[in-house]
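Asker: Several structures are given next for inspection.
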Structure I
Amino acid sequence: MNKPTASHSGWKLTTIFFDTALRNNLVLVQAIGVCPIIMAGADLKSGVALALCTLITLLPLSLLMSLIGKKVANWLQPVLYTGVAALLLVGTAIVLDKWVSTALYAKLHLFIPLMAVNTIVSYRVGGFSIGNRPAAAVMDALAAAFGFGLVIAIVSAIRELVSTNTIWNIPVGISLPLPEAAQPFAAFILLGMMAAGLQWLTHRRKESDDEVELLTADNGEEGTENA
């Protein structure tokens, strides 16, 4: 009796991850968490740093609110997870400045604290984690962080490559001198193209699934008639 339950649970967690990270990507489908990508995601290091900040914030908060969220008054819930997010990000900023890269901290010192009030936090922690089991909340947090991180990494890598001809501050020997790519409008264009591409892939997959269902139904009818 335990094996089917475990299998179903694993399938549900996989579905949560796939839906949150890809099919219903927070950035490309729901336009959540766009501001950090536009304003700070101009190079790959910054993009990866903000993705890690998102993970560091979402993972413990999602687990915490899944465990105690229902026991906290509704009006107090945003205060709680925003306050904890701010403390986590202050610690992250200190570690970044002291032990990782002072230069990177100088680039992001205005944006890291703002991640505490990022709509990803309020939408996933306040909307999904409360009322769901810890395993589902943790999986959703991982998926949301992965989906955001994937988008900001792609956008920031392209912007860095085109504007400075480097990746991770390493010259790549490709001459694409377009410094305007570091401007916010370039991120808007890239996000629009990626969103359109995701919608196209989703539509194609739906059409393929519909064709398979139609063929299965036709085969079933033929089998019934032959019988």
Structure II
Amino acid sequence: MKYLIVGLGNIGGEYYDTRHNIGFDVLDTLAHKYEAKFQTDRLADICKIKYKGRNLVLVKPSTYMNLSGKAVHYWMQKEKIAVENVLIIVDEIAFPLDTLKLKKNGSAGGHNGLKSIEESLLTQDYPRLRFGIGNDFPKGKQVEFVLGKWSEKEIPLVLKKIEQSIKVIEGFVSIGMQRTMNLYNNKKVKLAIDKPKKVEGAEDNASTSISQNKSNTENKAKETE
């Protein structure tokens, strides 16, 4: 069985590490987990991995967000992948930062990347993983917020959500849409708080681990720009 996993984002250094590019960040982390690398190809950077006998084609469109549908349509045709086996990872301003939601279908909700995909596929019936980015911005500043970089306060939770997103992707391709939705859709993503006895130096180790994870993600993303 073959699946097309598409992370939405914009190419170019100015968009690196922004909320709108979370789809790229999720796929970079997924590729790194399976020791795979992206290669530049037609309309996108492409990476292929295997998980439990399933073949996953990871796609980061190089068309810019507003034309994402061109890349999605092309790679669906090239790899002969049905729409129900396509999963789009997208930033979602309507959800708070602690929320991930897998959906079978739905409207674009004002998201230009989803609008483009809908126009190219001529349907709203395609799976998507909506990664909540919150809406903590002044009136009239939505564009600046979406294209802005994560704050230092947000980063630990963002990294945790990226890990959770990978579990959702793995569930989608192995146990199916409905079971994966049941497992993850109603769970808020929270940072773990260790309540047992305190181990000397544990906090320092946790902080170091977060920094290292962020550094690894940043290095990987820079390699694939």
Structure III
Amino acid sequence: MLSIEEHERVLAIRMSREILGYELARTFVYLIDGLLIDTGPPKWGDQLVKIISDHEIKLIVNTYYASENIGNNALLQRTFSVPIKAHKEAAERIRHPRQKGVVMRWLRGQPPPSKVSKLKNHLRFKDYYYKVLETPGVGPGHICLFEPERRWLFSGRLLTKKEMKSDREAKDLARDLKRVLSLEPATVFCADQGVLIDGLSAIESKLRTVELGIGNEIWDDAWSLSN
């Protein structure tokens, strides 16, 4: 199911899959005056094309190489002849996506390969200027886009729930969150939570959760050494 909602000049496109009223998957992509940020899972490709056809699209930016970020790259590129940009460390996995398991292919679909070029550390597009923020704490090649005049943050998967595999991974994510917080974004456009009007609070909450995990891991290590 696809639904759309407009916030200021940003069109938030929600893609969700429900079974018996329970939401199994949810993703948001964003369209701003011809710039599409992420393309969503392949399962919703045909519906996304119908929505995009009623609007202008001139450029796609992928914030990451996950299937929910790149799933409809090839379809939109083929349909609208639109270029795609991403961080250089994400580009190879966008060109050659990893094969998904049976469950994920059923739930989201398998992204096909797509052409992508390197994104610089800033993006000027029409009336907008975006800072490209590297946030590798999420994963290699992950980025956020920040529009300083309007204080918009397109956060990709930065606020997505993620199991930390190590203390270093958690510290890297905490570092990224602190950097983003220092910019004082007003509105956060999140890939899985949608439009967050009180963006600062959402980021602060995520940071507290991550730092609590770091503290617990340090305590667990100390407990293990003492026994």
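Quick note: the coordinates plus some simple rules give every number you see, no bench work behind them. Everything numeric in this text was worked out from a predicted model, so none of it was measured. Cβ atoms are built from the backbone, for glycine too; each structure is taken alone.
Asker: Where does the value -12500 come from, among I, II, III, when helix-only ellipticity at 222 nm (-39500 (n - 2.57) for each DSSP H run of 4 or more, over all residues; to 500) is the thing being computed? Intermediate results must be reported in sequence, preceding the final value.
Answerer: Working: I: -23000; II: -12500; III: -10500.
It must be structure II, since only it matches.
Asker: One of I, II, III was used to compute Rg/Rh (Cα atoms, Kirkwood Rh), and the result was 0.96. Which label is that?
Answerer: Values: I: 1.09; II: 0.96; III: 0.98.
Answer by label: II.
Asker: Suppose you compute relative contact order in percent (Cα under 8 Å, 6 or more apart) for every structure in I, II, III: which one lands on 24?
Answerer: Details: I: 30; II: 24; III: 14.
Only structure II yields this read-out.
Asker: Out of I, II, III, which has the highest value for distance in nm of label points 7 Å out along Cα→Cβ at positions 95 and 175? Working shown, then result.
Answerer: Values: I: 4.3; II: 1.7; III: 2.8.
Of structures I, II, III, the maximum of distance in nm of label points 7 Å out along Cα→Cβ at positions 95 and 175 occurs in I.
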